[in-house]
Structure 1
């Protein structure tokens, strides 16, 4: 069996091979590959990522062929029919028996389906574009974006609105992909309901997203963590909710003045004109709330660095308004950090409130602040929630079964599809 995976960014091992550094995020792609490898037998795996150049490298240790492709560019909310022929050339070159596309957030997925012809195409659901619609601008008012009154702020606010429109424009393409593909892979109940809205007959395959071994071999302890510290997710868009967490931090500081929030991710920019609108807003918000001494931007972190920050944190917070499963939250729970999370996506499926997680409704900044103060101040509760989260997440997402599950899904889909096209 020849397997082709498609990602819309150069991630993990591919980033290391092509650019000499492992990307922040995307560790899940390597984890998936590592779980699949022992089950490949006579099968082969090619991972194709859209990037800046055309090149390929064979990983001698694993036999995985990594491809960086610039012949087509990723598109969101903008479909180009002529790209289908380019994808046909790419697919023909590798002649896969099955194609798995990670995510429905780019319109290229529709080109891939059209180009694949008699090859089954699966989509791994990482998030659903339709879920953005109820959370316009992540609950952030545009007037907050332009409160400085500068021309630059107005321009950034316009870009902010354009980005949201792009998400909405992607929804019809996402719906068409779900209607035309041979199956979708999910790891929670939440996404099933959206998918059935698009296609009642879509084939749904369950498969948990693996956790990188980096997080599986670590365990958080209260004694070794840095007290009154918070670690969170990366986010250059308002949908990740960092603005709410920063506002909550200003409330927490009234009770715990020395509190520190560590934020991972690339917040850099080449010039003022290229500064992302949300990053511009966050910088102004931090300055206005006088939190500069309480917030540390960590920059891009590898999985190993993320793990170290989680081990050092007193509390982990996942503040997004839109998530499917939040890989970072699961990673933090695998380590055993006491976690606070907004109640979104499939997170209610794993949450036992007050036992393995503390949850809150996304807009409730005061409740978020209260949860943070509680866990930073109550040693026994922090230890209990961290320990229960550690046990529950490892029991629910049994990592030993994943590789076999992936292969079985592929064999099943190929078998069923071959009957349809005969």
Structure 2
């Protein structure tokens, strides 16, 4: 049976987005309350004044640190005068133990412009800084989606919902990077030179910007690329001023160490969404896994170039740029997938006009494998193994996310090759305005 108006109304309406946002907002509040409890048990606001005091041992040792707590520890090191040493994993692990009474394997390999933002966090304390960061980035993310048409935002949020849950629960920056990528693509569609600003700010995670950067290069958007370059230069100069020139050599050393950890399989592969992680998790040696990853990365960027050369419609081209950029780096996590909501929103009207009921359900199932299999495996480890430790070296460490994403992308591509059989109401509203001047 062909897809009809009923499913269209379920996925394309203004209420689905808000319905999905409410649990995310509640999760922010609950996590903030959890951090307040940790601060109370520690007898201090975890570094807002003086040094962090170690929480009760029974509390500290029974849990692993969230990503946000690691960010907070790095920010706390600025007050100690040792923030550059965050790139030394042994020192960072010792600092985690010293400040929180617990440790988690989370080497620091972020570029200096992001590291320079961390000293702000301890100024407010753990709970309030988390609340401010997550509420602000969620609001920015929702605003970005609204620029592509809020009536389609619910369908986009639904496709990446497991990744959004992880972003908020862990205190990660996926909502921020998803917003920057979305605003960049919107600017490219509207032929705005200002798209170079969010593109340049992606220096905080440059591997996620390669798709949009390649597209800007193919379209000869020299003003966009120039503004992006200036933005990168200014943010790097600011980071150098805050952290000192020595941060760059420390960063390079940290990146080298991170490559070694990746080769040794020390990262939680089941939480990683790269082709490398998927191949490596099934027992392939690192050299073969990396070779396969590089082939897929080159093919993905080549696919974007092919789409541009063949005059792919603007909405499909932008969706493809957001999609392929996730297959470039071997170091890619599930929380980085928030930008895919924009890709789904851009092709949703055409997808609904061509797909059958079961095909839409199958697409969302594949999308949830791609964005949520790591979350599911983590819960499986907790419930079955009774531990919150990363299940390295077991079947629980299988990375299925790249498989889910590739299958979902290929499935959509096949559906979009058909002729439309249903006219989606309001399917092109605003899309023509965004695409003006692209073709």
Structure 3
């Protein structure tokens, strides 16, 4: 069995493709069941964030899994399978696990070192657990993913002075709109990104912030925490005529702001500019709205152009981060080999026990004159002898160091058979 990763991210696929894939996989439980139903797949996990859609699966048929998974996505998205495949990347061991380590550590993000990604990976793991889609292999793998990400953030400065998409949005807003202390902001959506956005917006000293969402409880929580106003979702069009900046990050499967609606809004603004930052995947705003006069529309991919300006010293930490990940990948491979050794240990034990039983029966059949006590002594002797012979190889097979690829093969055999200790 191998761990395979199939994915699409901000480097490989345009937002148009990512948002259609995200919409197709919006129901995590249903999607995980569909993936686990593919022949040869025993475990699966789905990561879907603003910048990536990645499927991690345990399978004995790598090629077959990739083809079938893309067929499933093509059927759900209406996008040609060849087009989906052209934007994808596929990793097998050890690269598949190294990549997940990099993702959780913030190294493969559009914003290097972003703090939110680890929480998103943990959420993906919990979803897979609840759906019954993870077993021994992915469970052990992702425990190592989390500990590796912790090491990276503890032992390097990759997370120092973190930059988030909301903070990038506010820096861009200052460039487009000028001073923000007299600007009014409308936040559409109040999920995890909504809370972070509200905090970021208010630290920039804007005149007012209003939260608009279908989830009243979340809106009230943000309002209470940050002193923001609350607006019913159905009244957002009226608010669009008054505010200067809109930041939208809902989980809606379709646009919540269409070009036609925004065209009507802009007519009533009489040339007063409106800036909209769309942080959602799928997008909350129809891309065609960018054609409207005096409307400045930015999405995740356009914000990406600002990322390099703010990478700074975090980029200098990347080599050290990769060193840590390389160490952890080596440990992971040792653990994986030890799992495979479990079945070898069982087979070996069965084989030796069968040989022992055959030889005992053959020998004792020729020693009928022995008393029951003597026969028991012979059996005890054979069992003790076998257990002593089994001890060294069985113990060695259970140790990750047994599978160190840098070790001389002859020395590895000596250690496996317990000869190294006896030669000292």
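Coordinate-derived values only; no laboratory data. Since we're looking at a predicted model, the values are computed, not measured. Cβ atoms are built from the backbone, for glycine too; each structure is taken alone.
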So Rg and Dmax of the Cα atoms in Å, for residues 215-286 alone, computed for just one structure, reads 14.8, 45; which one of 1, 2, 3 is that?
1
To test your reading of the models, identify which of 1, 2, 3 gives -13500 for helix-only ellipticity at 222 nm (-39500 (n - 2.57) for each DSSP H run of 4 or more, over all residues; to 500) when calculated.
1
Working back from 12.0 (mean count of other Cβ atoms within 10 Å over residues 343-350, computed), options 1, 2, 3, answer is structure 3
